[in-house]
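Peer 1: In the part that follows, the structures are each spelled out as structure tokens.
Every number here is computed from the coordinates shown, using simple stated rules; none is lab data. In this text the structure is predicted, and so the values were computed from the model without any measurement. Cβ atoms are built from the backbone, for glycine too; each structure is taken alone.
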Structure 1
């Protein structure tokens, strides 16, 4: 369902720019953002009734899927994917043996990561909070209404309630009729690990876009191999992003560090390249800037879906990057559009600070 949701946002791209991996990335981020937007009103105004959130999430996702299928059919589908298959069959992508071998090495390393994540499910102290939150919601139908450690009822936990990813895990459990512990520790690693690599691939692809085609074709697989090695041997501390990715794959902090941030860098690089073309009077698509900034807004909403502090960090990173790009290309519109994209972060921060103030006053 998240992948099919991506057909609607991808339908706004020019036909020759559509790719299958873009459908996957846009679909998951749109699905996460939709769940966050629907979840907060249900949490605050409907007493956290989980069934309302699940039903509305499924119905709106189906609406987006239907709209996406209709728009894609009217505009020649995803020809970029078909052309890629034909070019591969003709041997265009197999000319460079070194790049081809590097891709095989990368595939073996990724399969090794998936095998280890599936067979060596790691447990830690955070299971007692996040997994139990998903389990309580799955069993009792109320969001953030009970203390995970004791099971007694409690007031809304303002520090964690804004991040909806445990509730999304509960929704996946409810829709698939699989226990939340199995979903978080067995199913989600098989989804989030390849998804994080896909987001990193998109960022690297954008970074190497100005390179010669042959050089770029070699740099991409070699870079992905290096990323895999850094992840496998990155357990130098329990707090590294690599440790979280392979041992706490289902946590919101993991999704933020290994999925949201690479995608954010990808879009910020895309914005810089777009305005570089504008300065050089290079032909470009008119809708590119609007699509990139719309994607930036979705990224900011998804950051709040992951963890409470993420919207603050993504807003600062976006503001700094847009300021530097605006100064470099002497275009104040870049900074203005970047600030407009941070409006969801501002709303999120206002609600979070309000909740934390209530908790602080009640405890004092």
Structure 2
């Protein structure tokens, strides 16, 4: 017989081929490391076919002690030993049964995620499909409200529209202008280095004009607006969802989409062509400076070549894509705001998702439009020579 004076106390008595483990003391979190060391010593030193745990002298047991005992006799069973429990009171048996249920659920969850790969793929596909259906329903409802407000312009909340025009337009000019200027500088410098190797410096105008006005400036402006305004839409509506302001609007008879979605959408559709035209001018000016000071192309020659190199069609294509980008950004930002559930942490998650989805959809839309214009032969490049 062995006795341990530490608390909790674990004692063992060997009788023939049966090892009886008398458990006593307080099997609680306080002192659990000491108890765990005794159990590990017992497991390593014994190789008996049958082990009985006697819990008649246990004074107290919490989930930590129950888990330790449960883990111990499960380890013994894995080595082929027969383990049984006796003299435990009802509360302690219930705790051990809870450990058994918890282990079963944990094992089931792990095995499901590890082995049922196709099931997980199917669930993810269903979630994405449901989100797509909900988004399309949101888009349909939005355009239905737009049609109704066009027939009744007095319903449009012009004050909210003008507020969004200022917040999303005028205050965005510095960052958009700086980005366009630097893009024009970098594009002219990098392209000019290659063209100057063949004595074709003048074609910097063609390269910069077509690339900036048709593709780069509209796309980069949309990305900036998505990160700046689209995220703000999601944060505003999401915060109102968390604080139950959306429900309050419904209670007093105000349609939330008329107040929160349509003004933002109308304002952004108006703003995007204007901001893009402004960015076009700044970007071309930046490239003009590089052409003058780095490659010897005077501003007069640059401006004289520019209308010949860049057709009106290419400029209109670049500006014409921006209302589509604006619609995507506004609808995505507002939709993700309405999807906020729970607390404030969910607002941050939806804001991130909103920006990522908006930028992704804008790039997809730009690629699709480019392919369509190419099939239709719209805005094809002129002969440079």
Structure 3
């Protein structure tokens, strides 16, 4: 819980658009919590250069921490609409001449986020029991690896492609072995998924190069490039992001296929491993159809503002749909979805094969000794 609180607090330190719009020659700036005492004035104005209306407020706010705790200051707020009693983060600028100015960074929503997180934990543990608790622990470990290993490493000069692959393996190992325990089934799921990730990495590298993607898909990419002096390989970072984004779905596919084959082997001990593999693949095909749809919708959901921009461009510029899809921001999301889906398709036969080949049979299989045509895996490695 402490770790999640640190993450939420770190997120509040990201400056808002209003903060970034302030002059850059300030001497000192700090971020403190504050509470709205009253709103003395509020009016709707047009944003300069546009036909869009926005609410501008004059807010009296009490500073809740720091050397000026208890001080009431006046804030000209053109960022988001605040109401009396609402807590928010206040940016204080102190200029070289001693002049002070304040602006709104963001609302303080940490308590609500903590409540939502508690509800999530309660739901997972209530339904999943010990497995749910271990899943939460593995989630925390994954976030720790991302925030305290991958992110500092990338900013410190690590190769984004290699770092993302290795960190993906570490996250996958933690998720599978912590949640499901260190056993043969977990080893098969991990090995099969890592093979799928390696192939997906090759596909992603080729796809990004073939589609001539530069990695400059958003304002964040531009900001990151400037703040790192252009030393960060944004193309490799894009490929690494595609791989990390697919880990969760690949883990789901691997565990599900392994569990399906395990149940088939336990309940059909006399059936050949080849038939077990084919039956597992039938389940896998249906699973792939559902998961690929889930993956595509997840990307569309995250990129919904981008989709709306596409429709506005179609309506107001007369550009063709293919021309808009050709834009890098749209092309990147298409490549991300396609490559992730290819990884899912690859994971099914790989994990299903390994599970059908190496998982033990049920009790009836032990009695038969797996003789003759009972489905023993031959020395040449084929499934019979």
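Peer 1: With Rg and Dmax of the Cα atoms in Å, for residues 163-266 alone derived from the coordinates and found to be 15.6, 49, which of 1, 2, 3 does the value describe?
Peer 2: The read-out comes from structure 1.
Peer 1: To which of 1, 2, 3 does the computed value 5.2 (distance in nm of label points 7 Å out along Cα→Cβ at positions 259 and 291) belong?
Peer 2: Corresponding structure: 2.
Peer 1: Name the one structure among 1, 2, 3 that percent of Cα pairs over 32 Å apart of 52 was derived from. Before the final figure, lay out the partial values.
Peer 2: On the way: 1: 35; 2: 59; 3: 52.
Of the options listed, only 3 reproduces it.
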